[in-house]
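Enquirer: What follows is a set of structures to go through.
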Structure 1
Amino acid sequence: MEKATEIFKALADNTRLTILKLLSRREMAVCELIDALKLSQPAVSHHLKILKQARLVKDKREGKWIFYVVDKENFQARLETLTEFFSFVQENLQKETLPSPIRTEPCLCEKLREKNGQVEIAAKAGANG
């Protein structure tokens, strides 16, 4: 699930989606991305860093230039991760939706609050101890 979260975070921005589209066509240097996106160098670098951390983009240094490309091998693995996630959700949606246990046991919320309160108290005690 962590991989899917990392990928969703990387893709949850229009600029990063645009960068992926641009880099799917050809490699680009930061100056080209700055021009295409009409953004500052720090902003472009920030977006590239997030895409690199998600292993969707990689860079190749040649002399003083750094060229960015979609990381094809890892992109395929990331696509498979997302496919697994969406397949899981789709399979559950095809089944009958289970009712909440609260429907039959309304006092369950109070029990859960108490349980979570005890967990919080234990966590605080552990931090202070």
Structure 2
Amino acid sequence: MKSIYLFLGALSALLAVAFGAFGAHALKSILSPELMVTYQTAVNYQMWHALGLIGISLAQQQNPDSKLLAWSGRLMFLGILIFSGSLYLLTLLNMKQLGMVTPVGGVSFMIAWALLAIYATHKQHLSRYNNARR
């Protein structure tokens, strides 16, 4: 596989569109307005972080061995699973106790973005071999 984060980002974006459409058409008449807002939050965060994963995959093309990028991608995908996933389950199954898990996903998102920011501030080590074709 060329890039796991490109794949996960594209798949997450696809699912965010599908879940958003499902919410707009099938759930609008079923969920309370409060739960609908929670569901929309899950979709929005999933889409933004899917785009973040795609960005990480693009950065990895320049530096495929970066541990900061790898951890940023892992934590961003984990954040999608925990944050958005817990909100989907909370709204669809009315399981309020899942709200306690959601902040773990939020922290995962924040650490992922922090690692990406740290990566962005690192100076690239240049050598005469960096520009050679592979």
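Enquirer: Which structure, out of 1, 2, was semi-axes √(5λ) of the Cα gyration tensor in Å calculated from, if the result is 35, 15, 9?
Expert: It was calculated from structure 2.
Enquirer: For Cα Rg over 2.2 N^0.38 Å, for residues 29-76 alone, find whichever of 1, 2 sits highest and give me its label.
Expert: Ranking 1, 2 on Cα Rg over 2.2 N^0.38 Å, for residues 29-76 alone, first place is 2.
Enquirer: I would also like to ask the following. Thinking of 1, 2, which structure, once mean count of other Cβ atoms within 10 Å over residues 37-44 is computed, gives back 18.2?
Expert: 2
Enquirer: Here's a follow-up. Of the structures labelled 1, 2, one was used to calculate distance in nm of label points 7 Å out along Cα→Cβ at positions 85 and 117, giving 3.5. Name it.
Expert: Computing distance in nm of label points 7 Å out along Cα→Cβ at positions 85 and 117 on every structure in 1, 2 gives 3.5 only for 1.
Enquirer: Taking distance in nm of label points 7 Å out along Cα→Cβ at positions 5 and 69 from the coordinates of each of 1, 2, which one would give 0.6?
Expert: 2
Every number here is computed from the coordinates shown, using simple stated rules; none is lab data. In this text, all values refer to a predicted model and were calculated from it rather than measured experimentally. Cβ atoms are built from the backbone, for glycine too; each structure is taken alone.
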